[in-house]
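Input: structures, listed below.
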Structure I
Amino acid sequence: MSHLFLGAASLFFLFFDNPPQSTEAKNEGHLRNVRQLTFGGTNAEAYFSFDNKRIVFQSTRSPHECDQIFTMNFDGSEQKLASTGKGVTTCGYFFPDGRRILYASTHGKGDQCYPRPDKSKGYVWGVWNAYDIYTSNPDGSDIKVLSATGGYDAEATISPAGNKIIFTSSRDGDLDLYTMNLDGSGVTRVTNELGYDGGAFFSWDGKRIVYRAFHHKDSSAVADYKALLAEELVRPTKMEIFVSDADGKNRRQVTKNGAANFAPFFHPDDKRIIFASNSQDPKGRMFHLYLMNDDGSGREQITFDGHFNAFPMFTRGGKHVIFVSDRNAKGSYEFNIFIADWVD
């Protein structure tokens, strides 16, 4: 997703090499009965199955040295490896019937993990061309390639309507959004403007999408973007939230704060969007969840505890929300998955 886990989870390491000191927790009025589902490791991008009974997520935990895909029950029990344990993975998601999952992985191009990008280039993360999109049974068996090109293919999610997948690919020389059918057929390009478009989710009725993007305008920014992309890298420090029809038409920029805004997800009323942002931290290192109307108005801060809160997703019907946070962390780079009752 990085949705920023390659996107965003890389932000963990970029912005938290020197973690900020503790912050005073305030009342999180929309969250009730917050429960921690994972304990230790670097966990991210936790998403519900269509029946809300199971969760797929990515985690770096022993004995694995980089992200792998896991599944667990709604209450955090029965955490099991679902990917191969080789390469690096990101962005798991359940198919509508719950019988298969999809995720992106580099294991087809080698068993190794990828090193963190060179810090001399500033805040960058890898969009490795070795990423392809795979499907498997939730226990990891019967692995099949769903989408593979010579470029980056990742960040795939499935419409709540159950008919389309949206994902990010560099197959045409830029990082753009594409849709395809559940069997990988019918690939259609959705975005065309130069710059990074990614981390997309459908609205609950399947008619719209919300995603993060930054479109480079001046010549120096364009040159920097192209040079980094040629090295399979992208700079994530400025991203805005966009909304459009599912086919890319009627696109609107929803945030305009020049910060790192990412992991947007529609509230079940399809009128509001929850997302993560560092816009309130002058140093840009503290991320919290916010809720806003789909035109960007009425923004409200949701989380106050911890220094990193991201990857929110509502259950169908909106009774619960899942997210990732460093609250209660016992060590550096520990990020866990939390679930809470949602109070409107």
Structure II
Amino acid sequence: MAPRILTFFLCAFCALGLSPGDGPSSLILPKEVHFRTLRQLTFGGQNAEGYFSCDETKLIFQSTRDSLKCDQEFVMDLASGSVRMISTGRGRTTCGYFFPGDTLVLFSSTHHLMSECPPRPDFSKGYTWAVTPEYDIFTARPDGSNLRRMTTTPGYDAEATISPRGDRIVFTSMRNGDLDLYSMNLDGTGVQQLTHELGYDGGAFYSWDGSMIVYRACHYEDSASASVYRQLLAQNLVRPLHMEIFVMNADGSHKRQITFNGAANFAPFFHPDNRRIIFASNMADPQGRDFDLYLINIDGSGLERVTYNDTFDGFPMFTHDGKKLVFASNRNGKVPHETNLFIADWKE
């Protein structure tokens, strides 16, 4: 989660207007053996981080579309294909997620401090992400009403997701001067810092039983790289070219690294068996521009490639029974780098 890797790294079948050539199988590439069917859910613009409601009838996602200049939060009804913007239309949003029971959603937004989009990073000094300090976490009803601010600390607060147990929220914050993971109660109380290593810890999700957290991280142990990281962070920037996947217990104990490929690995999510993780990585592309989905066991064994699209696949999420997978992809775009949401019928 957080600022998206799109251009650089990067169901409602009839109701959504799919043509016969865009049917359940035509979007599947030859080696994508885990997809029984694949359907496109959005058409045009930049659409990403699509996550199921708890009853799995809806998606919350962020999108830059129509006259919008940067991301806002939307909810899609999967049966009808109807889409509704639920954020304010001001500032920028990211990282939407449903609360247990689907009576509330959360997302991060800058609307309370700026009405315009935050400035984009200057790529003249290399590829960077902005960790926009105006981001705070908000809750709202799924129709966008009853908007309430949850975090008030200075600096970046975003990348929030909720345990299936319905007891804790995990999120990334810079409240202590570094990008670390924290957890809190559903009402924002009881904040606990989970990571303390120097570097970017983020994009966290709980396992389906709520006992573990998977996340991406880039840690710095040598003084030279640590100095560069601190200099960028002082400008509210990070350079996410090398991130590995980690797993820890929900209380922050027993941290262990499960990828060691030196690539940009991100967007990890637990398979419902709680023994495997699906994630996005550019490990197969020497140029670092092609991201695909991979499966890996929680002990780091059994790496398996899932998608073979030559541009971008990312932000995967399974349904609770493991029968469907939603993800974002550049495939079948009408213009280069267009990112849409897709839903697959999954097979083992």
Structure III
Amino acid sequence: MADLSVAAPARSQNFIHILRKRAFSSPTDSVMSIVVFGVLAWLAWTLIDWAILRAVWSAENVDQCGKGTGAGACWAVIDARHRLILFGLYPFDQHWRSTLAAGAIIVTVILSCFPFMWNAKRIVTLWVVGFASYYLLMEGSLLGLQQVTTDGWGGLSLTLFLFSAVVLLGMPMGLGLALMRRSEMPFVRGFAVVLIDFVRSLPLLVTLFTAAVVIPIILPSWLEGDKIWRVIIAFALFFACYQAEVFRGGFQAIPKGQFEAGAALGLSYWQVLGRIVLPQVFRHALPSTINMVVITFKETALVIIIGFFDIMASAKAAFGTGEWAPYYLEVYVFVALIYWLFIFSLGQYGEYLKGRMAISER
């Protein structure tokens, strides 16, 4: 086992050597580095001073917000309005249900990341239980609780539900479209090509607006369905069309000889696909897939335009009154930290998966 007392100074010396080589290798580089580091230090101190040292944290001290030219952040708005930001229009006395529902989705996603859950039966059971728990808690009537229709759902729990539902439905749809595009049957291949290119040529907002507003005008009332499910299906189709192109790139990286070798061993098409090809396709497509998932989480904010009270709409309502209107920046910083936490976690998990797959290739 390596001696940690020796390893730590060695890493420190290596960092100092790299810093000298890259930032202070010449007088010009040294001057520029000192200026850049000085500006970054000043920005960091200014941010810390505004956000922490001179900040007002409690709603009880809201009268101190904005006083003086050097006033700091007014986090009292978060203290006073955090329920509206996190839960939206959900009934105040039922916020515990929304909290448990959001927790069910988060636990489901976290458990899905562990290798012991990477089994078809386990993962399907986990997601069925997770989504059922979410719906039963949020809707409530099947559990004998106060019924809350989907129009009353909002805040962080709605954002998490939209994101996870879109990815869960869109991923197999994307794989199916990628396989259809590789089909030898002209009709199947042509249908996939037209659908993928048509959906990808439209902005996401148009797709969501069509699902939320146009479809109820075209279809009879008994076929409309719930607005939230129409939006989820449309969003999932949009995600699937982009993900299909990601998978197509993964398929193109697989030599054709592997299909022929599988057939020579007596394996059927689906056995070759499931046991030989798809694991390699997922490995090649992983970086782009993680990028698509991250983009999807951020694009859930667009549902505010079609009338859903997600976390962005809740944030806007939090400073919509005259008392809190001057402190919109603090609200958006709080929401940005929530987005950053989830997106950073997704990115780090993607790096873990890439490292795990790199080890398995050795």
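All of the numbers you see were taken from the coordinates with simple rules; none came from a lab. On a predicted model such as this, the values are computed, not experimentally measured, just so you know. Cβ atoms are built from the backbone, for glycine too; each structure is taken alone.
Can you spot which of I, II, III the value 0.95 was calculated from, given it is FRET efficiency 1/(1 + (r/R0)^6) of positions 35 and 283 (r between Cβ atoms, R0 = 35 Å, to 0.05)? Computing FRET efficiency 1/(1 + (r/R0)^6) of positions 35 and 283 (r between Cβ atoms, R0 = 35 Å, to 0.05) on every structure in I, II, III gives 0.95 only for II. Taking mean count of other Cβ atoms within 10 Å over residues 267-274 as the criterion, the top structure among I, II, III is II, with the largest value. Identify the structure, out of I, II, III, from whose coordinates mean count of other Cβ atoms within 10 Å over residues 203-210 was calculated to give 21.6. Attributed to the structure labelled II. When mean count of other Cβ atoms within 10 Å over residues 211-218 is computed for each of I, II, III, which one produces 14.2? Corresponding structure: III.
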